[in-house]
Structure I
């Protein structure tokens, strides 16, 4: 267990030195998973995510008539399926609602986003008794996934707003790949959960490539078991997102991209029989996005899922 924890901590520290964005969870999707519903076989649900972004900032975060406020909302169908004891598949189908406001003028854009599928293989499933009566449970899943270019991408958006992050899109128009790991260790009802994801982006057909992205979150939780049917699990932790700068024509770096963000996470998950609900709030602790010309706001997410 000590070796596994050391590997996870090293990944978190190493990733913090890279540069990031797409722009760090806003616009083109967040790969935050957090605590999955406590399902044995399958689950299917809807989750809603709310994020904001302010662009066209001057030195020190000053605003001007160019400053633009953007809001990204996603209603996402997501689900999971455990196949046997070792395999797990997760799927995500997002419906995006984007809005941009500048000097009282609002622009809206909505539609299906990029669909993603991730497969996992369980390499560790261990139960150990400590002090004769304390159960320690560990699990480690590793895998990879693919994101399809199902969301609409408008190249004119990039051409008309070259000094703005290329974020106001419904999709990337590229086929991208992820490498993932999920580790959970729990002593009786207290546990720690870690998720790590690295997304490798490819050039889209318009010769634009979003920067590769690293996402990692660490959550501590406690399960309160109320009667036999209800489990409530408050949780708290950290979320780190980084990514390299975007590129055009395979070699030109996009200045208004790149950065990193570090967020706190606090939430609650509840499971009653075959239903699971959850919510979390993610305030920004620190960020450096697009060389400080962009500032992301706090985030929120809620979900409801059916377990079967």
Structure II
């Protein structure tokens, strides 16, 4: 059953707006667009040319509107939340899963990050907002849709305990990779979370003193240390979580993830997922030929991050 009779069918909240001490949510019309792009924002950009979204007036609502309106909407089942350390195959995983018509694959939706990092809400209101937004993102817009999968931003591992309190029965997945490969990927094109102060260092539990004592490159290694430690802490504490290692091969990652979330995909759906792995994660028209990194050494002390990486690998083999 779709949501054709709901007045906000095919509309989603996609941006948190703070103005004059008030908080609003801006909405966008999806029309027939599916979340098939590597990132949520790419799909949103394509929707902005629709006549409903190109008017001077913007569609906005209050916090209470959003929560109330979500109550009458029918979402598909949330099947998993994916955490990752960045540059570890998470986009390839999400693009593989997005090939299935049964899946709604939401990849790094900024609105989720905006709510998680906002200081405007108490925990109860924040939890209600997250549930409401995820309901809209997972609304059943096409008959074949059955599963919602969320891939979060890398730093959301620090919210995993809180998110578990909201979704106590949902399988969580932790995807990681050899830290040298992760940091060499950031050397080629650095992500904003690896640049000091682009995201508040407090997000990672990093102090101003620590930043002042290390190099620009070492900061990225420190962020990665915190990600790995976050993975270890959550994996040790939670009973419904799996570790996925990019270095075991992406086909193994997809197979393990699909088995873990307990979705019975058809052979043809699985074949489409595996076929997508042969293409570049961010360009399905290009063949993926592997990562090519510069040969020179990174001027980084890898001792601590390698210790944590080895501990993760040991946990993967032990549990």
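Bear in mind these aren't lab numbers, they're just calculated from the coordinates by the rules spelled out. Source: prediction; values computed, not measured. Cβ atoms are built from the backbone, for glycine too; each structure is taken alone.
So the values come out like this:
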quantity	calculated
Per distance in nm of label points 7 Å out along Cα→Cβ at positions 227 and 259, the highest-valued of structures I, II	I
When distance in nm of label points 7 Å out along Cα→Cβ at positions 131 and 219 is computed for each of I, II, the largest belongs to	II
Structure (I, II) behind the derived value 67, 35, 25 of Cα extents along the principal axes in Å, for residues 99-234 alone	I
Parent structure of the calculated result 19.8, 59, given that Rg and Dmax of the Cα atoms in Å is the read-out and I, II the choices	II
Origin of the value -12500, where helix-only ellipticity at 222 nm (-39500 (n - 2.57) for each DSSP H run of 4 or more, over all residues; to 500) was derived from one of I, II	II
Of the structures I, II, the one that 1.9 was derived from, the read-out being distance in nm of label points 7 Å out along Cα→Cβ at positions 115 and 155	II
Top of I, II by mean count of other Cβ atoms within 10 Å over residues 163-170, largest first	I
Source structure (of I, II) for distance in nm of label points 7 Å out along Cα→Cβ at positions 51 and 83, computed value 4.6	II
Label whose coordinates, when Rg and Dmax of the Cα atoms in Å, for residues 43-106 alone is calculated, return 16.1, 40 (choices I, II)	II
